[in-house]
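Down below are the structures I want you to see.
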Structure 1
Amino acid sequence: MTVVTESEIMTALSHVQDPELHRSVVELGMVRDLSIHEGRVTFTLALTIPECPLRDQLVGDARAAVEALPGVKDVSITLGAMNEEERAAALGHAQPEQSKTNPFNQVRHVIAIMSGKGGVGKSSVTALLALGLARQGHQVGILDADITGPSIPKLFGLRAGAVRNSPMGMLPTVAAEGIKVMSINLLLPDEDTPVIWRGPILSGVIQQFWTDVFWDRLDYLLVDLPPGTSDAALTVMQSLPVNGVIMVTTPQDLAAMVVRKAIHMIEQLNTPVVGVVENMSYFVCPDTGKHHEILGPSHVEEVAAIAGAPVLARLPIEPELTRLGDSGQIVAYNTTLVAELGQAFKAQVLVASPERAQSNSTG
């Protein structure tokens, strides 16, 4: 009677690849709690995310690999999920190949703007930083990586269906101050058209916004990420030559906690945090000029200490900014805060990653 061994099972599973990461389930640490009893094999597959759209394919491939072994009578697979640290470590170790570059582009710095949590005003911070840098004379672009919830075109008053093609690639739409923008909403017939796609397709679109767009010469390409630490964020961090990350938070302890999770993911991916921005930090009463911390006391210094990065700005709750953003006129927001944010960022990004800045030039 043939008796299958744990070593034989792990060897068989080492040939089963995650369909998205193209790495072995054994290499990624997905195989857990392996047990063998009288030819009956049981184990757990710890998915990188519980809602993995290709989990059925992964389970089928793993089952087929083990069932093909002599001595195996039955295979029982339980699905589990990695925790945040395990997932970040697995995906960080996967090291997928970096996306090809567009040979017509010369981009000096690629900076991701990340929040970890939704509703903190990350897109507004991205837009304000772009304005601050553009007003200093820099060539700036925004890659809107929030495919399912794009906000950048609305803030700048850009219309759907505005993207044109060229022999060098898709042409980003040029907003006020010369800021170049590429967003899924610029490719859709109407800005209200929903994008109902699974993770692999979303990741492919983000990569195309880097490889198939003619950005030309840019000093800074700001990548506006969706909230969280899932597929889109990982695609940007692992496929684009990101120099650094700006973390956006708000005063609530809940927001700070979620941002701390994102910081730990960034650490696993060996990308520096170049600065922290606290949005909605306070409200200035127009009658008295007094500052009111409406959302509670600030936690930004704590977040910055964990990130090992400086606080770039504490931005107030500003009804005028909301009004201008809603009407597509964010470019009309012209306060000292915008200039100070751009200056603080520019001073820090060269300190955080001077050597990587030169390697991003693709021309």
Structure 2
Amino acid sequence: MLSKDQMLSTLSKVIDPELHRSLTDLKMVRNVTVHDQAVEVTIALTMPDCRFKDQIETDVHTAIAALPEVEEVSVHMTTMTDKERKAIFGDAEEGTATQYNQINRVVAVMSGKGGVGKSLVTSILAVALAQSGYRVGVLDADITGPSIPKLFGLHGPLEAGPVGVYPLTSDAGVKVMSINLILDEEDKPVVWRGPLIGKAITQLWGDVMWADLDYLLVDLPPGTSDASLTTLQSLPVNGIVMVTTPQSLASLIVRKAVHMAQLVGIPIVGVVENMAFFKCPDTGKRHLIFGPSHTSEVLAAAGAPLLALLPINPLVTSLCDAGKVEAVTLGEMPDLLKAFLGVMPLSIPNR
């Protein structure tokens, strides 16, 4: 015979798709009425405009209807009051989502020098990981020169959640957060001093509902000052991918970033040389546009392996300008992905 306790037990296995906690744990289950083979349930959403309302309603209906004695199911939706939500989320209502985020690996993409392609490396690596089945996010920590949204063709505004804001999600499933998604005009400058930039970076980490991620890639700004230091010391960074270009000058500046990483005690897991060569489409011959590579000097200073040599490719530039970085296909990308997973391994669990 059906009972209310049986219904609550069943609903305890229904998980909120964003907060990743059961509906009973979140106290979302309200009235449960059982009459013969008919069950009526009321679910209180955490937010009135919850974007997962339909999914939650469907999951509840499916779970109860699967019980052998149930012939009829009615699901009603309501919304928690501010007081009820506060009682559940407590201090999280003050603006931190970190307790609801489960992020396995945080990897910073760094250089020290501007214009070497950190954002490109971050983006194509994120896309490659997502296409391989990993759950991936990108945090654009370059507050004064953000470019990640442009590469992915993403635009604000952002949507508020119960304990933070939701990142935007690309077509390939990459979650993206950047200061440019908050600005009312994308070309509006962010003219802030170091402490404000540092605070913004920590908020992009702590006030965003990333949920469950296998990898969060953090695109660092150039230089070795406040912004990079705040990121490396405030976020639980597991490793750094260093990006350089062939020139001796680039090698010198990037080695400064290497030594900074060593000072703060975060391992450099690999180095990517971007703009390493240009392959002539007519002859197939490789041309060293920037001359002989000095990346060996970076590798020696970092004590890290070379993950990939990426070419100069005008088509990549065109796709990125059009916000279609997910359409970029380079022959070197599979090797980059394989090398990255070799130094930052993480198996994909059954999901």
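Out of 1, 2, which has the highest value for Cα Rg over 2.2 N^0.38 Å, for residues 58-105 alone? If you can, show how the numbers build up before the last one.
Numbers: 1: 1.88; 2: 1.76.
Answer by largest value of Cα Rg over 2.2 N^0.38 Å, for residues 58-105 alone: 1.
Of the structures 1, 2, report the one carrying the highest value of distance in nm of label points 7 Å out along Cα→Cβ at positions 130 and 258. Provide the component values of the computation, followed by the final result.
On the way: 1: 2.2; 2: 3.2.
Once distance in nm of label points 7 Å out along Cα→Cβ at positions 130 and 258 is tallied for 1, 2, the winner is 2.
Which structure, out of 1, 2, was volume of the Cα convex hull per residue in Å³ calculated from, if the result is 154? Walk me through the numbers on the way to the answer.
Values: 1: 144; 2: 154.
Going through each structure in turn, the value belongs to 2.
Bear in mind these aren't lab numbers, they're just calculated from the coordinates by the rules spelled out. If you're wondering where the values come from, they're calculated on a predicted model, not measured in any experiment. Cβ atoms are built from the backbone, for glycine too; each structure is taken alone.
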